[in-house]
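Participant: Read through the structures below before going on.
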Structure P
Amino acid sequence: MREGNRRFATGARRALIAEPGRDPAQGQEPFAVILGCSDSRVPVEIIFDQGPGDLFVIRVAGNIVAPSQVGSVEFAADRFHSRLVVVMGHEHCGAVEATVDHLLSPHDDVHSRNQKAIVDRIKPAVEGLMTTEFRRDRETLVDQAVRANVRMSAAALRHGSEVIERLIDTEGVLVVGAEYSIRTGVVDFFDGVP
């Protein structure tokens, strides 16, 4: 993953094609599961310079963990024996910014019921930051909130699914958190990395 991201960030990407001798129509063997954000600036396969069948990608605004996302991670880790799960947030995440704005000005709430459901999933990660010095600087608060949200989502996968917990204990599945920099193209693995 790190080598693929290095290729992407330095402009040395290989073509996004299937590995020679590997036919994607014959099935898939993704080596990693990525729970990332739906943001159009965060194309996961391209960021990691991987081809078809290499990654099992789940994208949802704010890289939140809800039952369907947990089930998708369980499916990939259990059925395809993917041993790495990456929860990847990114700088300038609109869902995290919406959550921060809601907490800073709760009376200006203009979210639909569905958008509010996303904000409500992110809110627990951000609320603790609201009592710190970060509250005084929105940009810093958002930066810290992105990472707090990743940590919370990774912890929810590690400890909120019997299937994933079993695979961690018996199969060595690793759940890590990462942040993608839109400016540099670099992914920083910062949570749960051995």
Structure Q
Amino acid sequence: MIAGDLPRVQLAHLPTPIEPLTRLSSVLGGPRLFVKRDDCTGLGTGGNKTRKLEFLVGDALAQGADTLITEGGMQSNHCRQTAAAAASVGLNCVLVLNRGYADAVTGNLLLDQLLGAEIVVVETAEDRAPKMHERAEVLKARGKTPYLIPTGGSNGIGAMGYASFMEEVEAQSTALGLCFDSIVTASGSGGHARRP
């Protein structure tokens, strides 16, 4: 097992299904196509970030954290799932969000609030990381133990969620009698490891 003994908290409904895309395969005249339904992870209405959060929240709890702090756009799926993960395990949550073209309290922003997250709004994406660190220092001064999660949960610990994802795909494909020639994935958060 790739993830080994890393701390992990079960947050997702796993394994997510692998479903055939029969009609699309037919329209394209082959090949056989399948989709891995990570929209079915279950946490905070589902999504792929739950895989990363299982390891990130596990690490936070192992370090004695009482607050998760992360960043994203006003309607960030990652932030919504982080707020849901925090609520699920009894941690506080601070979300640093930059203003968007629509700041109405709808969609993910509404869910963030319903999940009890503290919302800190900044003007631009570049303002988010400094504000996260500033907020962490304020919490530390109050005797709290914050745990910072980068954009999209994209760091070495978060990446373990997708190492375990590949183990899951391998086990499912064996059970289904499938042998995939290629696996195609998308990336949208632009998250990357940052220097502290």
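Participant: Which structure, out of P, Q, was P(r) over Cα pairs in 10 Å bins from 0, in percent, for residues 123-170 alone calculated from, if the result is 26, 38, 21, 13, 1?
Facilitator: P
Participant: Hey, Kirkwood radius over Cα pairs in Å derived from one of P, Q reads 17.3; which structure? List each step's numbers first, then the result.
Facilitator: Values: P: 17.3; Q: 17.8.
Computing Kirkwood radius over Cα pairs in Å on every structure in P, Q gives 17.3 only for P.
Participant: Given a computed value of 1.00 for FRET efficiency 1/(1 + (r/R0)^6) of positions 11 and 67 (r between Cβ atoms, R0 = 35 Å, to 0.05), which structure among P, Q does it belong to?
Facilitator: Going label by label, the one that fits is Q.
Participant: Here's a follow-up. I have 2.4 for distance in nm of label points 7 Å out along Cα→Cβ at positions 115 and 139, calculated from one of the structures P, Q. Which structure is it?
Facilitator: Answer by label: P.
Participant: From P, Q, which structure was distance in nm of label points 7 Å out along Cα→Cβ at positions 107 and 147 = 2.8 calculated on? Let's see the in-between values first.
Facilitator: Numbers: P: 3.4; Q: 2.8.
So the calculation was done on Q.
Participant: Tell me which of P, Q gives 2.7 when you compute distance in nm of label points 7 Å out along Cα→Cβ at positions 75 and 91. Don't skip to the end; give the middle numbers.
Facilitator: Working: P: 3.4; Q: 2.7.
For distance in nm of label points 7 Å out along Cα→Cβ at positions 75 and 91, the value 2.7 is produced by structure Q.
Read-outs throughout are calculated quantities, based only on the coordinates presented, and are distinct from any laboratory measurement. Model, not experiment: these values are computed from the prediction. Cβ atoms are built from the backbone, for glycine too; each structure is taken alone.
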